[in-house]
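The next part holds the structures, each set out as structure tokens.
FYI, it's all coordinate maths here, none of it is from the lab. For clarity, every value in this text was computed on a predicted model and none was experimentally measured. Cβ atoms are built from the backbone, for glycine too; each structure is taken alone.
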Structure P
Amino acid sequence: MKKTLTAVVALALFCTSAFAQQPNTLTKKEKKEGWKLLFDGKTTKGWHTYLKDTVGSKWQVVDGAIVFDETKPRSGGGDIVTNEAYENYELNLEWKVRKGSNSGIIFDIQEDPKYSATYATGPEMQVLDNINADDNKKENHLAGCLYDMSGDASVSKPVPVGEWNKVRLIQNKGHLTFYLNGIKTFEGQIGSDEWNKLIANSKFKDKYFSNFAKVAKGKIALQEHPGSTQWRNIKIKTL
């Protein structure tokens, strides 16, 4: 009886593993719902370094993940952005960081040489090692928060360093909703009085950011920052 039970358990585990969805793939249901992959698990096709034509050498695909490797030459750095611009959508992805690392998901980017960086025009959902990264002193700089604008430790609940965090970022007619690991970290309307107050109390009030978050449509970026990050299961659905 014991041997039979052990065999049944082993078979169940094998079946669960066999039928689990592989990273960087879409199910039939997802395809029917309109989801599209922004990362094929093998190449950086569909992405380029901001204001350049190709992806820099600091960004590599390793074991089914886009990896930012800070040890590569500085010339190969820079944020990478999608080739396409997006307006009303839900973006899902997974990220993990090495100890002490910092990054972000920046969106609504207006890619133009007159803007020297992605964050000059695009808001950011923070990616961070909350415990050991240098940029952990302000609560609205913690993982999952609307960077430098909204959020605190009560909603920032990343998994331990080295494990995969799950993101849902929804933008629909300028209405933003962020989720990190199933916890809502932000909800608000771009351009509303509440939004403008958040900007007025942030670094984005400075002259450099005069065109920050003016358009609820643009490209999406994965940010270069101190430390190493990994990204996978990057998928988007138009709303």
Structure Q
Amino acid sequence: MNTEPLEKLGLQEAGIKIYLALLKKGLSTATQMSQYTGLNRSHIYDKLDILLEKGLISFVIKNNVKYFKASDPEKILDYIKEMQANIQNIIPELNKLKDIPKPKTIVELYQGKEGMKTVLKDVIRERKDYSVFGEEGQFQEILPVYIHQFLRDVKYNKMKERLLSKEEKRGKIVLTEENTEIRHLPDKFFSPITMVVYGDKIAIFIWAEPQFVVLIKDDSVAKAFNSYFNVLWEIAK
């Protein structure tokens, strides 16, 4: 017999065994149920309580002994209808939860070279000009092949890049001359990370092994960092 529909009602294997045994054997004690099913008597009582709560069995007491009986199988349909009615009653409350404003800030974490590629591909998908702070040649070192593909895509999509780098890296960064404007600042302005701002997102590249990218999606945060970037851009050479 296929018992999967009964499992979907929340009945575990032991509960199904008991219910089917009661249908077959009729009025029975817990001890008899243990004998019929091979289940431990203490375990039997736990499952009988569940079946009673669901209305799938009932009991009578004779000579101070409790006898259990399976309800008609049609009772299963009544149980399902009751469940459906209960769920219908809470649908309005569930819909209210759905309408609660979602957090406007989304933070995602990517790891390793493939994670970096995923974020850089997202930069291209935005097809918007972007700003880079703290590039020291790590992209060409860690992604020597892909970074050239990325820059080709930047050029193809006519995107513009503003790049702030260390003074000591002048002339050492891979870029597309017609699409990239680069300026330099003293070392004291930089930390061992690279930040890329594009659209309403900030990607923070952490270069220490195994390399991570923290991607923050928040329009106000992106605008705030762009303002900060613009201040540095004005004083850079």
Structure R
Amino acid sequence: MKGRSLLAIGVGIYAAVLIVQAPATLVDAGLRQASNGRLRLAQAQGTIWAGAGLIEIRDVAGRSAIAMNVDWRVLPDSFWRGRLVCEIELERAARRFPIAVSLSKIEIADAQIDLPAAALVFVEPRLKPLRLSGDLLLRTSNLSIGQDGMVGNIRVQWLDAGSALSPVSPIGSYELGIDGHGKSVHATLSTLQGPVQLDGSGSWTNGGNPEFHATAQVPPQYRQQLTPLLGLISVQRDEGNFELQLK
């Protein structure tokens, strides 16, 4: 009996050592499965508890990506509260931010991340031919995503928005706000400044496809220059007015 007890203790210690020393490459496998290949971790170093690498945001086909340096550190004392808390330092983030994972949800308290406008292509592939330019500023506030839907808000500002196909640059700066109220999510698009006035709104329920409707208004002095560009992604209703609908 004593021998069996010692064997069990030995196996337990061995298993604990394996878990502690689990390589950071396992993070890539987890990201790949959770995101259907849209998020990957390249050049992983360290362990799953403390490591570094290149986080990649990939398109649907997995052929192109935006890569950012990332390092992480799991806080061991978080286990006592029934969840796993990981501190993330991202190349394009203003500061470190925590991600908390439990059995029912993922929480991101406050994150501030800067991205190139090209990242919009990974959200809406139809934008790829436009070769977009400008800066995206992404902010989250008390964001929680889980089985019961999304709670909290996300703000994305597109500053100095432009396109390689447009003779007018920039065409403006815009803000998209996404607010979660559990099983329902609402989004609003507004113009901060610029000649092209964008306005829009949309909503979706947990598990459903998002529906978003936006309008663009172009002042007379810019219509000749910007109509060909807007015609690629929207429908012109009348002179200087365009509509875009995403489903």
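For which of P, Q, R does semi-axes √(5λ) of the Cα gyration tensor in Å, calculated from the coordinates, equal 44, 19, 15?
Details: P: 32, 20, 19; Q: 70, 20, 15; R: 44, 19, 15.
Matching structure: R.
P, Q, R: which one has relative contact order in percent (Cα under 8 Å, 6 or more apart), as calculated, at 16?
Q
Given that percent of Cα pairs over 17 Å apart, for residues 141-188 alone, derived from a single structure, equals 40, which label among P, Q, R identifies that structure? Please list the in-between numbers first.
Values: P: 29; Q: 40; R: 48.
Going label by label, the one that fits is Q.
Please state which of the structures P, Q, R yields 3.8 when distance in nm of label points 7 Å out along Cα→Cβ at positions 37 and 181 is computed from it. Don't skip to the answer; put the middle values down first.
On the way: P: 2.7; Q: 7.7; R: 3.8.
Here the read-out was taken from R.
For distance in nm of label points 7 Å out along Cα→Cβ at positions 53 and 157, find whichever of P, Q, R sits highest and give me its label.
Working: P: 4.8; Q: 5.4; R: 3.3.
Top value of distance in nm of label points 7 Å out along Cα→Cβ at positions 53 and 157 goes to structure Q.
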